[in-house]
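The next part holds the structures, each set out as structure tokens.
FYI, it's all coordinate maths here, none of it is from the lab. If you're wondering where the values come from, they're calculated on a predicted model, not measured in any experiment. Cβ atoms are built from the backbone, for glycine too; each structure is taken alone.
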Structure P
Amino acid sequence: MNATVHPEGTRLAVLELQHQAGGSPRPPEPMIASPGLIGLGLSLLLFTTACVHGRILDERSAPYVELRDAQEDLAAGRAENALRGFEHVLSDHAPGVELPALRGRIEAAQKCGRLDAVLDEYRKAPKASAAKWYALGLSEFAAGNVAPALEALQKAAGQEPKEAEFHYRLGLALLHGERFPEARAELSRAVELQPGTPRFRPPLASCLSRLNERKAALDTLRDFARLNPKPEEALLAVRAARELTDLYRDVQPADRADLERALGYLVQNAPGLALPKLEELTAQKPQLAAAHALLGLACARLDEGGRAAGELRLAVELAPDLPQPHAWLAQLYRSKDKPDLAIPELQAALDRNPVDLDSLRALGEMQLSRNDKAALAPLQDLAALTPSDDAAQLLLARAELVAQKTAAAQERLERLAQRRPEDAEVLLRLALLLYDLRKNAPEAQRPAMTERVETLVKKVLALQPENAMANRLLTALRAG
């Protein structure tokens, strides 16, 4: 299973172990004193400019292109250019781009030291529309003036109560101020108005978590991967889910310190040193699920499979809503080549955290190894949550082939081959697919397809001269 990347910028203390040979389970990713999405940097949420408000039918239209160019300048750190671009977009008064252009202008002004001037402009301007109040609210918030920001955003939402964006931004500001019941109302309203907008979901999940409504919080993320999220939106969803399913969430500080010391030994690949402390802790606190889970991991590392399974099952009984014990049981069963036991545990883990990347990957891989069409669903979710992970994209292409979605698989493999021209596995899988398609292609297309397959196979053999499958494919191709 691939290691999960945990981006910087939060106070989440994430600990990982590397795999040992033989597929031993990986230890948990505990999160300590997490402030939730409130601590992730609200500017990411308040100023995400990639989403265009409203709808422009022709994405080649001048306002849309200018907005996209300004957003690219902003992302590349060219704040002055971006500011001019957003201001030009706003001067055209084109429908559908005003709100993202306003957000972009405020963020660009902040980055190049001109926020005070922009804020002064919005304070003095007549508030003829909800968008004007919205711009003032975002500017005040960017300047750190929370109370006037809330007042302005409330007026924007009040004037246009069916505009989801206004409720969303107001909800974020309330969330920042830890006014959780009010934030929940606004964020829920945004989701209700636009249920297909993924960026609305993580803040709502975080807010519900702070209100101890964990099941409702996870339910907001259950279909998240199918909403076509952008990478930064997926990142926030994964973080929010980790916070919700924190192994230590109900652990007392003194016990947490003991668990962390034991985990430190596991991190250092010394399970024998972790074992006594965990045994002592489980004897003293037999109801502490986290201790039994970590003890199960230590036993697995010591190749005491039966005891490991027993401790992890006990952790499941003690904390039935935690995904980790299920996921670690699955890893244990997988290492013992027991897929019939591992797959249900992975499904149980995903019921409890639907955006867990490791469990999605493991479930998809195991189902794919059986040529099971069911692999398509978890691998589609994995690929949607990690669009830059080429390994996940390749797994999805294989699942699409198993599910007989040939056109989708071919398109995905072609994209991967362009991005990874030296990846022998990608090239070979594309060659095999084209070879099969060639059999039923019109006669006029076959020579070109044959030439393409031969080119791909020769490239594979240049990279891996002893590749048996590539050699067999080349022989079959030359035999006609």
Structure Q
Amino acid sequence: MRRFLVCLFTLTCILFPLLAQEHQLVGIWVSTDGKTTYEVIDGFKANSGAVLAVESGVETDLGSWKYKDGSYFMQVGWYSYDVTFVTEDVMQFGRDAFKRSEKIEETGIVSIKTDEQAFIHTLGSYSWLDGEDGKTVLFRTTFSNDSGVQEKFSSDGTLYELESWAIGSGVLKIGSTTLVDSRVSDRYLIGLDQYDNFVVYKCLGDADEVDRTSLKNEREAFLAALTTDGWFTTNYYSGPTIHRFRPIESELKGRVVQTRDNELYSWSVWEYSPGTGTIKVGYTTYTGAILVGDTIAFVESSGNQEFYRRLPGGENHRFTVGDVVGVPLSETNIDKISSILNGQFQSGEYVYTFDFSDNKLNGYVHKFTTEPFKVIGNKFTNNIIGNSERLWAVEDIVVFDERNVLKRDTQKVWLQSISNEESEALQQQAKDASQSFLEKHVVVRIRTKDGKTIDVELPVSSFSDIVDLTLLVE
């Protein structure tokens, strides 16, 4: 009898986990209200895996599941409960009931540790849904087959982020995330990061093929693309930055002008060296550059990559030195100089205006900034003065708390505060001056015997408008 009981106990210990595992958790589960979907996926070890949660078909979250001691446990976001099976295809998780909508069947599963090349091919063949933030993702190769750019888009199709990815020794790195193990199929890209957290991408469909233009092999085509319209980069804190590469000294050298909210933020010199095949932007020298679809990638000798995205809605205008108005800063060109410097200019937080004297050979450059102030409650608030609660005056000095001291002044100045109406009138004048300079005209340039240059602007915008041109001396 005792021997029979021991055998029965042993048989129960073996069969009970098997009976529990008949209710396989792997599959796609939908809540009874249809708002929540859990895609429960096998992991890299037995009896554990990842969970992709989708709320209302939009918001996504990641979790994990485990099978231990005859029961399933699942954690998604802030929720973690044991899973109770009502039937094989109905489970209870927390307060919600879920019904299995389908089993997960993956084909073409490739592990990064067994076949890197097949893994990379599958990775780049599809577009993906990032389970962490619900963004659409494309993996493009750039300078080598095992590295490239991850293009991430918001639900409305606008670019959200550009990050680098690379593979080496069975490890996939995406941005700052390192996946120590990963596999890919026609349904999922699943990885395990260095903290044993799952990373899941869901396949959305085939990726579009894009054209590729290399600076090394197609210099003219690449530089033409670089100087056409503009590019932008994204930043979570500062928003988009617009980058305009413009040739200035030659077709191989110019300036890249960076603007934010239509204001000049920064600028630097760019130059391509035919001798070395490198391109320098500011203080950084890039050993290579490539255009992949609408994304430009620059690479340093260290392997670090920099990415720019084509600015949408451009006129597809390639800028050349023909678009540049170059004027030597000489007395003989003073009329042209004063014409170019007419209007209002901006750099950083300052506005600049150039006032020329009657002979236009001298004048003043004004540099100024304007910020609003408020007095609310017991505080004076202003970006220049700061936030102050006390104001003192002694002799010709005024004091704002411990933040600022100003001295009354009587020196000759050209700038003064004006009313809102007057400022709007000046703003319109600045717009008119800017628009007038940006309008294209055919100019007849005359150089006189004394070395003076005279530009005569014709009332046409293109040479194609001219049928005949005759010079008359009266």
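Key figures
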read-out: Which entry (P, Q) yields the derived value -4500 for helix-only ellipticity at 222 nm (-39500 (n - 2.57) for each DSSP H run of 4 or more, over all residues; to 500); value: Q
read-out: Structures P, Q, by mean count of other Cβ atoms within 10 Å over residues 289-296: label with the highest value; value: P
read-out: Given 11 for relative contact order in percent (Cα under 8 Å, 6 or more apart), calculated: source structure among P, Q; value: P
read-out: Winner on mean count of other Cβ atoms within 10 Å over residues 81-88 once structures P, Q are ranked, highest first; value: P
read-out: Entry that produces 26.1, 79 once Rg and Dmax of the Cα atoms in Å is calculated, selected from P, Q; value: P
